[in-house]
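Trainee: What follows is a set of structures to go through.
Readers should treat all values here as calculations from the given coordinates under stated rules, not as data from a laboratory. This one's a predicted model, so the numbers in the text were calculated from it and none came from an experiment. Cβ atoms are built from the backbone, for glycine too; each structure is taken alone.
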Structure I
Amino acid sequence: MNQQQAFARLEELDRHLVMLEHIGAALQWDQEMVLRDKAVQERSIQLGWLAEQSHAVASGDEMGRLLDVLDERTCESDFERALIRVRRREYERKRRMPKDLVRAITEQAAKAHQSWVSARKADDFALFSKDLSVMVDLVKEKASCLSDGQATLYDALLSEFEEGMNTQEVTSLFDSIKGPLSDMVQTYADKDVDDSFLHQAYAIEGQQAFANQVLTDMGFDFTRGSSAVSVHPFTTTIASDDIRITTRYTDPSVMDSFSSSIHEGGHALYEMGASNTILRGTSLAGGASHGMHESQSRLWENMVSKSPEFWERYYPQFQKIFPSQTAGVGLDRFVRAVNKVGRTCIRVNADEMSYSLHIFLRFGLEQALLAGSLCVADLPQAWNEEFSRLFGFKPATDREGVLQDVHWSSGDFGYFPTYALGNLYGAQIWAHMQSQLGLQPGDVEGISSYLRKAVYEKGALKTGRETALAVTGKALDATVFTSYLENKFSRLFG
């Protein structure tokens, strides 16, 4: 078998794996949206079986033989090089993972998700703690399999979501901005900003219509995607032309729901762009990394849709839909309210300045759980104590604290840091777009067009860090983010 034949077969196997992934995504969507409690057990078995099938292909002997023949260094196209790189990395990782462990984690994730939903509804961590303890043990076993001489178990998990980065490097990036962020939050959270009008009753139909118009202007193609309501906002790709986002309307401010829609829309634009080229249907048809993916959702949510220029364009439309709620509220007052800095318990509702502090909290707790210095039973207390150190008060309930996020139920340890890395990538790309290209926040179509060509259509041809470097020409620098915040908020609030 020559290299050309080997690559053709590799691509065929890769597309088969993506198909299995999409089938799993459809089952998980169904579980999130409509599945009844009594069906969870069988659904967990279905998802476990799918995971085992995927693992068998990705780590099988045929994949190994193909990769022995292939050498990405001699490939002529970026597509071939990247696909070989991704499949080799997955092969090496999955070969270390017993198939029984893969299945066990997937089945436990389905069970733990349901107990998390129940615990969150009842505000009772005890309903979730047993399933979470099982998941933590399974994740530790997974990390041990994947560690391969890495400094910590956490390194093995982090690198799954952010290729090429380790715990020490991420810690250094976060530490370089933790102090400045805390100081800025302290300064701006004390500003007297009246946002009471955002907490009035806003008809859901009007909210949906407004958000859908902005999503359309951003480039969200409703012939290839859809929007729905869920407990926790998320984006999923069921197929190349079936990309789904959700939001929720239970949060206190109308801007919380709008921000969720725009945030998930940013993820969807990435998926749509990467799934509309030669990458379509392959494992390259997605984000370069979870951090890079998050950079696009955070860029749209904060840097674009919370800017004065954005609302200069869209506030008249918002006022027309909600005349009574916005009566007497001028543009400047509205923009200040949208950007109000506070100390909220809920991560997804946090302003862009304090948001990363929520991630630093989870980053530390995850490491402690994996290292064994923190047990699951003590997690609520540890959460509240660290939250108090960061924000100056404790959550009133577990629903507002340790139970607010779904991620640990699915075993996604190492994922949370990518949210804050997304802020760093996004700030650097945004700075480049403004300084080098002159793009402004109100030019939604221009921003979308540029990002589609520069980022989305490139998919996972490069790693997250390499993609940021290719776009901006500069290495990742965390202080670009804090500089952006200082400039924006000093202009808004003085």
Structure II
Amino acid sequence: MTAIKAPESAGTRTADPGKGTLLVLLSGLFITTLDFFIVNVGIPAIQRDLHATPSQIQFVVAGFGLALAAGLIIAGRLGDLYGRRKMFAIGLAAFTVASALCGEAPTAGILIAARVLQGLGAALLMPQVLAIINTVYTGESRAKAFNAYGVTMGFGGVFGQLIGGLLINADVFGLGWRTIFLINVPVGAIALALVPRMVPESRLPGGGPRLDLAGTVLVSLGLVAIVFPLVQGREQGWPLWTWVCLAAAVVLLTSFVLHQRRAAAPLVSPELFRNRSFSVGMVVSLLHAMTMGSFFLILALYLQQGRGLDAMGSGLIFLPLGIGYFASSTQAAKLAAKLGRQVVTLGALVMALGYGMLALSATGLGDHGAVAWIIPGLVVAGAGMGLVMAPLPALVLSGVDPRHAASAAGVLSTSQQAGGAIGVAVVGLVFYGALGTYPHAFAMGLILLIALDVIVAALVQALPRTNH
């Protein structure tokens, strides 16, 4: 089995730019990924401080996710057309300014607006990171860069709750929850200052055709029509409007696909999906994303509402998960070189094992046993996450023509965000439907996650064995 490797295209790649470029790119990626997860631990304090209604609090979370999901594909195309470094810098600047606005927000309404701006900045930034890596790195450096990308994404998710709990508990300068947003400002400003010197520019040769405006409108409305009801539906008891939105999403996205087939300059090139690594890998990525966000949700609910832990205590319980993730993700590149696609199979099955251990531990402990007994399951689950997340981006993008690098990265990122929203909705339904006791509900949610991981392991077998 050979390592996951992409073809080289003459005239489309530059000499490997080095670690400084990767550090700048991943700094932007880390703070945007972290912000998606870190806000959850600050919600109680935000609600008290800003006198926010439950609906406003939901939009503090959902506003970021909606803007991110709606903008990713468009942002990828903008990078192809107008320059990936330029779009990365604009996105990073918008995200940094929005973070400052979030940290200084005097009302819930201003906080919601700033969160939407954060989401748009993150949407503009994230596809460019993958696209620049896919375009400017080569050979072994490229494989390591992709691995670092996956590790960084995982760190933002796995450690988000812990970092948030530590920041709020430290209460630096009496800022409380505001530090979870303000921490992004110095990191973003430093990274932004380094972009012109450290990140090479790349775009489609000759600037490419104009942006597909009709496709942009269709895909944006379609993604919002999916994500918005999935985020809000469970909280509101799935009223009629949620089903109308989901039905409209089917019509809008079908229209988008038909339009892309006819368009002279499509937003997403249909030839991307003729590549088996990309098309099958997209499904694998979506299903894996369904397991990640939903697991963080039901674990946090089990720890905080079922076991009575505060944000800090709950965040500390996430630490074993992070230890397992760190240990496996640092070795994932070596394993991918030996196992190829099967490293993802191994990771998915290890995750399933960890979830099974957690389900047995939680039901055995009941409501009163020591929480520490779930730690072994968390370590194993974290190890599985590292084996999937670190090599997966390279596996999905391995056969993509560099001309479509940012567009492909945008589609991949969109599948991850959509998968996260779908997973939270579906697993949330199972969790709350089984909520007689929190240990039982947690175990029922984990059983569904185990099934999804087994499906992921099976789907990986449809990926090409090697990439030439």
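Trainee: Name the one structure among I, II that helix-only ellipticity at 222 nm (-39500 (n - 2.57) for each DSSP H run of 4 or more, over all residues; to 500) of -20500 was derived from.
Mentor: Traced to structure I.
Trainee: A further question follows. I have 24.6 for mean count of other Cβ atoms within 10 Å over residues 289-296, calculated from one of the structures I, II. Which structure is it?
Mentor: II
Trainee: Have a look at I, II and say which one yields 20.3 for mean projected area of the Cα convex hull in nm², as calculated.
Mentor: Attributed to the structure labelled II.
Trainee: On to the next question. Of the structures labelled I, II, one was used to calculate distance in nm of label points 7 Å out along Cα→Cβ at positions 25 and 433, giving 2.2. Name it.
Mentor: Among I, II, the structure yielding 2.2 for distance in nm of label points 7 Å out along Cα→Cβ at positions 25 and 433 is I.
Trainee: With relative contact order in percent (Cα under 8 Å, 6 or more apart) computed per structure, which member of I, II shows the largest figure?
Mentor: When relative contact order in percent (Cα under 8 Å, 6 or more apart) is computed for each of I, II, structure II gives the biggest number.
Trainee: Taking P(r) over Cα pairs in 10 Å bins from 0, in percent, for residues 57-344 alone from the coordinates of each of I, II, which one would give 5, 19, 28, 27, 14, 5, 1?
Mentor: It must be structure I, since only it matches.
Trainee: Still on this structure: Once distance in nm of label points 7 Å out along Cα→Cβ at positions 121 and 281 is calculated for every structure in I, II, which label goes with the largest value?
Mentor: I
Trainee: Given that distance in nm of label points 7 Å out along Cα→Cβ at positions 97 and 377, derived from a single structure, equals 4.7, which label among I, II identifies that structure?
Mentor: This figure was derived from II.
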